[in-house]
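> Next up: the structures, one after another.
Coordinate-derived values only; no laboratory data. Because the structure is a prediction, the values reported are computed rather than measured. Cβ atoms are built from the backbone, for glycine too; each structure is taken alone.
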Structure P
Amino acid sequence: MATTDLQQLTPQSVWKHFHSLTRIPRPTGQMKEVTRYVIDFGKGLNLETRQDKVGNVVIHKPATKGYESAKTVILQSHLDMVPQKNSDVSHDFAKDPIQAYVDGEWVKARSTTLGADNGIGCAMMMALLEDETLEHPAIEALFTIDEEVGMDGANGLEKGFLQGSLMLNLDTEEDGELCIGCAGGRDVNVSFRYKPVKEIEKGDIAFKVSLRGLKGGHSGVQIHLGRANANKLMNRFLKDVVKNYEARVAAIQGGSLRNAIPRESFVVLTIPEQLSDDLLDLVAEYEELFRNDFAGIEEGISFKAERTDLPKSLIPEEIQDDLINAVEGCPNGVISYLADFPGVVESSLNLALVQSSDEGIDVKLLVRSSSESRKDWVCSSVESLFMLAGAKVEFDGDYPGWQPNAHSELLHTMERIYLEKFDQRPKVMVIHAGLECGIIQSNVGQKLDIVSFGPTITGAHSPDEAVKIETVARSYDYLVAILAQLN
């Protein structure tokens, strides 16, 4: 394994800033330190630096000579990152720096998310702002907060905060692609409330059942790959063990973030002691079944059971059964594809979290769709399913999609520059992952011409996240070339 220092990679100016960002804890919701860092950076360059009421930061860099009359360009990336780690790691995202390292052609992190989504975009913006040798129009570098959960920064963007009419979003994750549209989304919050049952059958013993080793990933970017959902797999097992082995569920913790495909699930259950060997056999059978069902997709599935202390209480049997049946019946994954963009997902559903407490069970899902009508329909279907199971269903975090503009003047310019620079045509795409572009467009108060691009990032929203080194240099060189020709 290579141990090259990130700051020695090319272009050094970009990797220097990305390395600095990995040292600042910046999970969604913890933005104070990183926004202060960006503000100090902008002011240190003697550039006009402002922060709006929700916490977004914009740094204004004047046009260079000969570009004074060109349209102002907004560069935009988000500062927060998805905090995902492997269960055997003690990393605390609230205070620990990311342990990034070079592995051949890639930069990765040790058993956690890397934060290249969208730290690389932020680093490219910072490199541009401090480089006094470049030619460019006036730049508004917009660093948004809390994109990964609810897109709060983009949603709270104040009208009049930006003056630009062209916008380059740097949050696309495949080199050679230009994105001109994306899906919108909505959170679905399901809750079962109850009083826990204190009586446990005499002669019962308890087991902790653990499902680990799934790939997980970004629920927009990787939803079409058929990866296993830990909540769906665990629920499949629970339906069997409850129905046929007299098991009772005491606690369940599956998944962690709405926009991450759940990688792990843990259940504490009780079972008659005489059936303990049968339980262990059943768990082994399901491990083999899961591995066979996802052969070629998931290589590391681990499904184990171990004795544990008896719990203090159980989930009421009726609630337990309603939950299992609802989760079993709930769709997950791709719902529909776009007719005009073959292979691109139109609508999807991620059954992200199933978590119990002493008061109840919360189930959280994220619906994405390029169609507002289809988004409404999927949400209504999920609402009906869980209401029939006796749960309360609420919606929040709604954000619009970004409608594609195939006649974009900025797009045509960027296609031409890409062909000239790399001797190949870029792929123009509409993606299923959520970008802030549509929300920013609706909030700025003027019409924007927007295109998104970026380096190749794989495994976003999972500990497998990696960014391909050579594509960072290509993306940055491309960005510099675009700005130089927007006069």
Structure Q
Amino acid sequence: MTQFMKKLLIGISSLLVLFLAYSLWNWDSSPPTIQWREAPSAVGKDSQISLEIQDEGKGLQSLEVAWVRSGDRHIVVSETYEAPWSWQQGITRRSLAFSAGTSFAEGSLSEGEFLLEVRVRDQSDLWFWENEIFEQRSFTLDLTAPKIQVLSGQHYIRQGGSEAILYRVSEDTVASGVQVGEHVFRGYPLPERGQGIHVCLFALAHDQAPATDMSLWAKDAAGNRNQTSFWKKGFPVSFRKRNIRLSDSMINAVVAEILAHTDMTQGESTLETFLEINGRLREINHRQIEEISRQSVGHLLWSGAFLQLSHSQVESAFADHRTYYYKSQKVDQQTHLGFDLASVAHGAVESANDGIVVFADYLGIYGNTVLVDHGLGLISLYGHLSSIEVQEGQGITKGAILGRTGQSGLAAGDHLHFSMILQGVQVNPLEWWDERWVDQHILVKAQVATEEGEESSREAADLFDPS
């Protein structure tokens, strides 16, 4: 063998070794991945099925999504991707989202069970070796919305007031309730009343017009939604307007205490900090209360009218519109959602009705606060306490002592701030203190009724006095 041939063989061998080393170095042995981000077992017209396709090696080469049923196969998505140069990486991620009721309907897929197939290939190694992944999932296409039947007849509601509706939904319903404008109220089953019978306590917020749209809705597991109207009549209410004069001593005391108990920070001035507390912290606290109220137990815990603080006088009423003045300058406006009740300094605070303590701690503008869950989305709030004498999770009976009145939080003197909250919406306690109103508007619908009780409920609807 000549010297030239030896050098040629060595060169070819070296190139082969380099090529093999380069190929091994860049070899993509990991297959693509398929992640089903949103894939409920039952899908409806508006249901979204979301897929995340990834390949962290050389990238994706192709993907195909198709539905299959009884031998029929319809391609929903089919894509191929250009191959990059060997030293480059191609497309590594592809997000897909499609609506079951529209994307699948293009292939005439009717209601019932079907398979969804996903096949993904990545870019090949050495032009012929590629990784593939194939997955199937079973779904049920349901395009039929649940049924709703209103059972209660007349529904009267004031601005800032509450009401209840009794209704029946079909067996496929997983959630239902009442929508009042932008507020959504959840209904709860009453199995003792019969199959599918539910009750929903709902509210017309103080700042919603009496003519606000209200509808009864129901939704199934596939996301199909049905809604219907019901008979109702709303009444306007005139709420009080008050002017609040702020003093430096009051501002300094309130700000110092609240800063010590919350994450709020000192602003450029004490007045600026007070206004931040009166506005932004108030909103934060109301969102906290709303979240707690939406965790309410799904059955009635109480009975009869709610109690007003014993031997108390009303200092501020529900939905008082307050304008704040500092040194004769208007500096803020807020709505006071609740009642301020004064008795004696450090007076005993009773639970307004039976329930479960769901919060017992410091709560921003309300200071030391107790929240009691009464079931069906209804909670009561006791704020500005000087001391708390119950614990979270504790069962409470009507009249049980929760704590003592005080002036913690955003309070200028010793009193109780009392609020009623219905699934996040503050409502007027006056109604809940009225035994006749509670019986006629809530209990005849939320409790198990006998034939005699059902007859009296029809009579009660005719006795409503909106004045």
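> Distance in nm of label points 7 Å out along Cα→Cβ at positions 174 and 398 was computed and gave 3.0; which structure, P, Q, did it come from?
It traces back to P.
> A value of -5000 was computed for helix-only ellipticity at 222 nm (-39500 (n - 2.57) for each DSSP H run of 4 or more, over all residues; to 500); which of P, Q is the source structure?
Traced to structure Q.
> Consider the structures P, Q: one of them gives 23.4 for mean projected area of the Cα convex hull in nm² as calculated from the coordinates. Say which.
Structure P accounts for this read-out.
> If we compute distance in nm of label points 7 Å out along Cα→Cβ at positions 110 and 238 for structures P, Q, which one ends up with the highest value?
Sorting by distance in nm of label points 7 Å out along Cα→Cβ at positions 110 and 238 in descending order puts Q first.
> Can you tell which of P, Q yields 20.4, 72 when Rg and Dmax of the Cα atoms in Å, for residues 150-389 alone is derived from it?
So the calculation was done on P.
> By the measure distance in nm of label points 7 Å out along Cα→Cβ at positions 14 and 166, tell me the structure among P, Q with the highest figure.
Q
> Say we calculate distance in nm of label points 7 Å out along Cα→Cβ at positions 54 and 334 for every structure; which of P, Q gives the highest result?
Checked P, Q; max of distance in nm of label points 7 Å out along Cα→Cβ at positions 54 and 334 sits with Q.
> Compare relative contact order in percent (Cα under 8 Å, 6 or more apart) across structures P, Q and report the one with the greatest value.
Evaluating relative contact order in percent (Cα under 8 Å, 6 or more apart) on every structure, the highest lands on P.
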